[in-house]
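The numbers here are math on the coordinates, done by the rules we state, and not lab data. All figures in this text were calculated on a predicted structure; none of them were measured in a lab. Cβ atoms are built from the backbone, for glycine too; each structure is taken alone.
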Structure 1
Amino acid sequence: MRIKAYIVFLVAAVLMTACSHIDEDEQLIYVKPAPVERSVLIEDFTGQRCVNCPMAVLEIEKLHEQYGEDAIIAVSIHSGPLGFRTNSRFLGLLTDTGDSYYNHWNLEYQPVGLIDRGSPAEYTAWSTLVRQELQKTAPVEIDVEPSLEGENVNIHTTVRGVDGSTSGKLQLWIVEDNITAFQMMPDGTRNDNYLHQHVFRAAVNGEWGEDVTVGEGYAVEQYHTIAVSEDWNPENLSIVAFVYNDSGVLQVTKAALVSSDQEQ
């Protein structure tokens, strides 16, 4: 569905005389959508066997405290040589898709992050890069409405154009919070009760998303469904949605599957 925003210009003379004529161009005045503040996506490539990766997590926590979790949306992508797959003794968080992303960007170490799909950067540089991205406005606005129906997650996504015509890819990811699993720590010890947050679980609409084009003042709606894996806890799931193109991530948002109101 596409929506065009106009304000109807009312002329008092129309109400007083049937003889007056108003050109169509004078009846409709276009109102440009208000600017939308940019939220920033941090793709944190991490691994349970990575001793320095908890330091990147602390950096994300600092950024959340400084800017808020709506402005800074982090996704921990377990991958690479320091990632770990589930075996008979330990829960692993590595995914094939995470490995595909790690290899696509030609990453060579962990932790390493992509800030709005810019160049790979060490966590010590994230603060500066995030600040630069937050100074931009977004050409699109994204709304995500996930719901749980039986064993499926239904996702209604709306992308609205707010500044010119935008073409790119819409990507939807499932992420999970509060996963207890082992993690190697900076002092070389293993913490078997480490609480992992915003863990990448799956790509909903393909590994690289789907084409989307939206004009200023218009909206595009999409619907997707994904089955809940038996390894996921629905109460801790969220949907991360972002639009990106060759210039990077243009906007990102996150919505919990089960809201705090539903939990009460």
Structure 2
Amino acid sequence: MTSVPQLGNGVGLRREHFDRVLAGPTRVDWFEVISENFMVNGGRPRHVLEQVRRDYAVVLHGVSLSIGSTDPLDRGYLDRLGALAAWIQPAWVSDHLCWTGVGGHNAHDLLPLPYTEEALDHVVARVAAVQEHLGRRIALENVSTYLTFAGSTLTEWEFLAQVAVRADCGILLDINNVYVSAANHGFDPKKYLEALPAERIWQMHLAGHTDRGTHLLDSHSRRVCNEVWDLYRFATRRIGAVSTLVEWDEDVPDWDTLEAECLRARAAQQASLANPGSA
């Protein structure tokens, strides 16, 4: 896994900030783009991405791989993703450890899996097929969850770790999703982080969430909360310097606000690495 670069601190490339990013320079190190938004030829998004790629590292982050579905893998989708990756040469390609549809119907949501040996075998085989098709390894992100399956025999962190090791892929560790799921289901988020193979973690996500009273919702609509910052510092002390990205997809703020969150992540990472024994 040593071939994975440490990119520094980045943000998602969103249309609200196209003009500001192109005007440059910025103080962020890299950008993550939603793969599906750039899988068409021509248009301004492709033109913007081409220009951004000249100055910054880029990561492709998909939402439609549906790695956990029982539907056959979408070869047309994989062909388009492969073509986009060949064109833009991203640092890596990522998606989510979930399913997004079945029977040809797209639920337009990131749905959780049952954590069973059968599901594990199924996902590992599909990851291997995707990586073979793309000619590159991918990273999979833990999603926020709001229900669990009675039939699960593994914890989420055991399932994620085994997928990464057995399929020889990376982990995109979403710190906010760990915190949200821990609050919703009553587990210790630090136990989750301690169980993951550090060498498999290519990237981390930070984001804001919304408290709905009965549950936390991964909304990506506000600043990162203090508890998630604390969990990020804990993860950094355990794992080390990992490429980190701030997600803000709803109620997108002005560029200065987003950039400030990115710089806060950089400072938090640097402080944690300088004081690895701190609480």
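Ranked on relative contact order in percent (Cα under 8 Å, 6 or more apart), which label among 1, 2 comes first with the largest value? Please report the intermediate quantities before stating the final value.
Details: 1: 22; 2: 18.
Answer by largest value of relative contact order in percent (Cα under 8 Å, 6 or more apart): 1.
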Checklist entry - For structures 1, 2, which has the highest computed value of volume of the Cα convex hull per residue in Å³? => result 1
Checklist entry - Computing helix-only ellipticity at 222 nm (-39500 (n - 2.57) for each DSSP H run of 4 or more, over all residues; to 500) gives -4500 for which of 1, 2? => result 1
Checklist entry - Where does the value 17.2 come from, among 1, 2, when mean count of other Cβ atoms within 10 Å over residues 90-97 is the thing being computed? => result 1
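Between 1, 2, which one scores greatest on distance in nm of label points 7 Å out along Cα→Cβ at positions 50 and 98?
Numbers: 1: 0.9; 2: 3.2.
Across 1, 2, distance in nm of label points 7 Å out along Cα→Cβ at positions 50 and 98 peaks for 2.
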